[in-house]
Structure P
Amino acid sequence: MDLIDNPAPGSNTPEFTVSEIGGAVKKLVESELGWVRVRGEVGRVVLARSGHLYFDLKDDRSVLSCMTWKGQVPGLGMMPEEGMEVVAEGKMTASGFQSKYGLNTQRLAVAGEGALMAMLEKRKKALAAEGLFDAARKKSLPYLPDVIGVVTSLQGAVIRDILHRLRDRFPRKVLIWPVAVQGERCAPEVARAVAGFNALSPGGAMPRPDLLIVARGGGSVEDLWGFNEEIVARAVAASDIPLISAVGHETDTTLIDFVSDHRAPTPTAAAELAVPVRHELMAWLDGQDARMRQALSNGLTRRGQRLRDLERALPRPDSLLDSPRQRLDTRAARLGPALMTGVQQRKVRLADISGSLRPATLTRAVAGDQRRLGERAVRLGPALLRAIGVKDERLKAQLRRFRPDTLARETQERRRQLNIVSRRLSEAGQRQTAAWQSRIDAAERLRRTLGYEATLERGFAVVRSAGVVITDSASAKKAERLEIQFADGRATVGGQSAKPAARKTPGKKPPEQGSLF
């Protein structure tokens, strides 16, 4: 550290600046402590919008601030939650400008199985409160699925046990989505696999499974922890395809077991739940067929006997027709006289009606109709005149509301607005044309300034031979013919007659700048 040049009078104690003290503390903390492992309870947790993670570690007496930068978060191993007991590893550091120190946490692990169980219980209560464990939302398993999707690792005996059991019981099509079944990649890969199977379209190129199995062998709580993550539980709860969880042994329990539609104690048991035994199904079908045949035969026998019993109880056909035949004969005998009587009655009624029809009666009826028609014709004329008068009054009222001068004023106002818009459009066009002309003139001046013709006006010249620019005297001596471009034109000289430049002698005027002779 550098001392301040002017210490206080009468004191030999060195003085430091605030920045020097802060820098010294930072160096001391980082050099003396370095990489440390700290155990404590997680307090406040903040994930900033920048991606940096800030949280506190505390015990019964002190609080330690921890930070994990955005690029270090993926390698942290787990996200801290308030109330969780963890072991944090990282480097101690200090902020000189704020007089604060903290732990740059780079790895984080749960401190012991008891803390894991406490965190699991807390997470289980939160998901249960949302209704993800309700029995009402669980779907029934299909009796005989066509396609079965399996989410597991390709290494190990789990996938072989499932395929072997399916092949023994009832061979089905199996789609395998390989995932990591432990470690940091387990939870996101299992969640993506479940969502991926659900995203398949029914009837597409890749068949959509009718049933899903998420399987893994046994292990410790830490090995199975990926299936306790909230992302896996929510992905399984959101699955539209019925799902069987077969994680660990029969005594192992994970969150996926509570949200799945059915839990199997082992992966082999999951395969047994997925499909029935083919031979047992065939034997059951044979038994059902025999029972159906026996039931059909017994039913036909009973119905035949019943039909014969009913046949004996029915009367003979002749006895059934005797009474209707007697009624038919009686009515046939009565039909002829009834027809004659009806005709006579109708003749009498017709004679009565025709007797009242006389020409005088018809004449009176026609005269009455003509009289009524005349009366209505008399009333029709005044009614038409009144209607015409009403329509004429309406037309006159509309004509009184019509004002030509109002129309003229509106036309004049519209013409004035049109002239204003036309004048503004013309002025804008002139301004734009002037701006374009100014830009063209500036570009032309820039072109002349950057071109070599402006250099020629200052006394320089361009020498060419056969169209090629000559830039040294050796090339000029070899050329048979030289073309020299000046500002006011071009001149051609022979290559052999060109003489080298004269030496500068005292008293002799040197050639002008830019000239070769």
Structure Q
Amino acid sequence: MKEKATNTHEYSVSEISGAIKNCVEDAFSHVRIRGEVGRLSRPGSGHIYFDLKDDKSVISAVAWKGVASRWSFQPEQGLEVIVTGRLTTFAGQSKYQIIVESVEPAGEGALMALLEARKKKLALEGLFDESKKQALPYLPRIIGVITSPSGAVIRDIIHRLEERFPTNVIIWPVRVQGKTCASEVAAAIKGFNSFDENSIIKRPDLIIVARGGGSVEDLWGFNEEEVVRAVAESEIVIISAIGHETDVTLIDYAADKRAPTPTGAAEIAVPVRIDLIAYVDDMGLRLRNAVQRFLSSFKDKVRACAGGLPRPSDLLSFARQRLDFAAEKLSAGLRSAKDKKRLQLAKISSNLGRPDGLILLASKKLDTLSSRLLSGLFNAKQQKALMLAKITPRLSSRSLIKQKHDFDNELMQLSKRMPIAFERVKNDKNNQLIGFGKLLKSLSYKSVLQRGFAIVSDDKDKLVRSGKQVKTNQLLNIQFADDKISVIVADNEIAKPKAKIKPKLSKKDDGQSSLF
């Protein structure tokens, strides 16, 4: 069947796709769309792909890496947001999508819902447990402050510290608002914790994280998980002072202490110096009064005890009386003791013999010991003689001759073995020497000359390795295997002399010929 002719223009797929793309981009070059974030993905390229949906429809959205990296607020699945961008089409899948340029939460309600969900998640992990919170140091020597160096917050903190109790302050400057706020604050907390006693900057005893008031979006950096986890993991005590008293962020729950304002954090960190001095003075006065009362009471007790003691003269009078009685009895006692000793001596003197009898008794004992000494020497002599008789057979000439004979036999056997061993060693060394000679001969250049080769050198005995080195009328020396000759180079050929020229050797000649 013949088709009916028509003048309708035929589009290619690319043409119709491009026309639709231009139409959509011209009509919706700048739009704001409100919806819930769904099916969010962040591939390795850095781009963000997500869906915007309501109860009836879904629109695909894409944010390029360079744009998304500048956002202070990042979309999360399930959060209601408002995006700004332009509509376009994706020809590869025949669908339309929005290229997102900016994203913001759809009111504070959405942020508060996200904040509450994140709070429950971190609380389940135990980051807000009271058991993990540390006690504040009473008098911190060094206080680290994490805040903006150009704001009024740091001036209020330093001014309040100077009023109450001046101390050392280390400022770690960070951005307290924007996309890098969370990462900079977390890095500052970790940086303070990395200091030790060997560091140039001493480790602070207390950290204050401070910022002035602002909206929920402005304070959002202090609700990020990165900052909350850094505060919970800090080994140094942290006081959070974010915003005003009504502003609450997640680091307030993770910090060891929350201050309603930055000025309040300075008041919590240190006591009032004047009050402390007054307290110390009062305690010193009370201590002095207590010591005086104690000493006064002790003196009264000593006086009371002294009143009950007897007088020293009364204590010594009885001793003096006993001493007098003893002195009187001493002389009589000495006389009585002398008479008793005299009677005892008289009784003993009758039992003592004359000295001659004692000497006779001692001489008899000496004779007895002398006779025993002679018999003992005789017995010892007999024992040594028996021992010598036992050893003598072993010292006979026969045993010595036998030992000499055994040594001679051993020496003879060694002398017979020595020539054989010497001959074997000599043959081994000769074989090695012959092998080395063959190796030297095979590696020597003279063996190459014997195969018909020759060595060409100039008049300075330097080798000529190429014909380009040779010049006209140059004297050359040619070394053969059996002799050495000298030649002169002509223009195109080598002119040999008719007769063999015997070179005249100089005193310093090393055996090679030279032509004059």
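Bear in mind these aren't lab numbers, they're just calculated from the coordinates by the rules spelled out. For clarity, every value in this text was computed on a predicted model and none was experimentally measured. Cβ atoms are built from the backbone, for glycine too; each structure is taken alone.
Brief remarks on what is shown
- Winner on distance in nm of label points 7 Å out along Cα→Cβ at positions 289 and 473 once structures P, Q are ranked, highest first: Q
- Label whose coordinates, when Cα extents along the principal axes in Å is calculated, return 181, 147, 65 (choices P, Q): Q
- Winner on distance in nm of label points 7 Å out along Cα→Cβ at positions 233 and 249 once structures P, Q are ranked, highest first: P
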